[in-house]
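In what follows, structures are represented as structure tokens.
Please treat every number below as a calculation from the coordinates, not as lab data. Quantities reported herein were computed from a predicted structural model and do not represent experimental measurements. Cβ atoms are built from the backbone, for glycine too; each structure is taken alone.
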Structure 1
Amino acid sequence: MGAQVIEFQMGKVLPKEEFDKIAPAVSEGRLVVFPTEVSYILGGDAFNKNLVARVRALYPDDKPLALYISSITEFRLYTVPVLPRLRRALERCLPGPYGLIVRATQAAPRACVSSAGTIEIHMPASQSYQMFYEASGRPLVGVSLALVRREDVLEKFGEQADLIVLTNEPMSPQSYALLDFTQDPPVAVQGEPPSWLRA
């Protein structure tokens, strides 16, 4: 059976019947492809062990999964506060096209926490992601598919995923950076840090 497909259109409200399909899919631990401003992500409910196992089966890697959230409140729940002099720079990254490596609290999903006690956390700014997250009502885990074209997503995951959320919102992989805020000053593990962080 193929994946159920929902499409977000920029500037349009998602019909209620489509919106209402998202929360059950996520809460039941289904495998979802969802959009960010950088690329599509494969994942689902951050606290569902069966979902995590399905992601691991497709991407067998010892690396912890990334955590996807939608608010500063959630960020503070799952992460240990950074040094005060780093806080302003960190908060400028949120929301945005960045992954942030910070220290995890006990509340963080185990699948996302490294052996060193760190977590990679994302708060995408894209409208499509924010609508999807609002509908899902759950913190999410995922791996980046490095895919930005709907045709590629449907071809590769149309039979593997349970739900695919597409968008016509532009994506820009070039804008992405993974920033390690466990160091002072923070360093870019991947991509180019924003100019204001280098200053």
Structure 2
Amino acid sequence: MPHKTLHTERLILEPITLPVVEAVMRGDRAAAEAVLDARLPEAWPGSALIERAFVASLEAIRDNPETRLWGDRVMIARGEERVVVGSVVFHGAPDDEGICEIAYGVEQASQRLGYATEAVRASVEWALAQPGVRAVRATTPPWHLASRRVLEKVGMQIIGTRDHELLGELLGYERPSLRAPPQRPSAAPGY
């Protein structure tokens, strides 16, 4: 069962469902737009989007959509026409320690308008309100100042760095749940 739609001042955050994923993976723009009842950006669907947004294979998503698509949503700008401006995804459901990781992207024409901050804030707050979630994490390269500002605006703090084989150094950010009992220090191994 997909999660509920979230609403912010300027956005509707619609859950990403298996039919949306299948349409995007097939490159079937018309089907994806029909399922979302919204117009997709010109660059969507495309191989770059698929590589960034879906870390799991289609088979893995089909086998367990509730876990793989946990909390994932597309950003639809409010207005006369429903237009997808980006997405917010988690890398699956929270792990055994109650940690989930968020990622996001806004299509180029809609960047620098505050959509990422608005959507990430709503998604982080939603995640932290879910049973068993102890913290939400994110990673970004140190040079990606816009991404760092988004994470800081939504209350995330740097917990360390780690090296990625392709991307180099990444900063780890975290926002703990206020209701979670204190645990070991926030920094995970590698941060």
Comparing 1, 2, where is relative contact order in percent (Cα under 8 Å, 6 or more apart) highest?
1
Mean count of other Cβ atoms within 10 Å over residues 6-13 was computed and gave 16.9; which structure, 1, 2, did it come from?
2
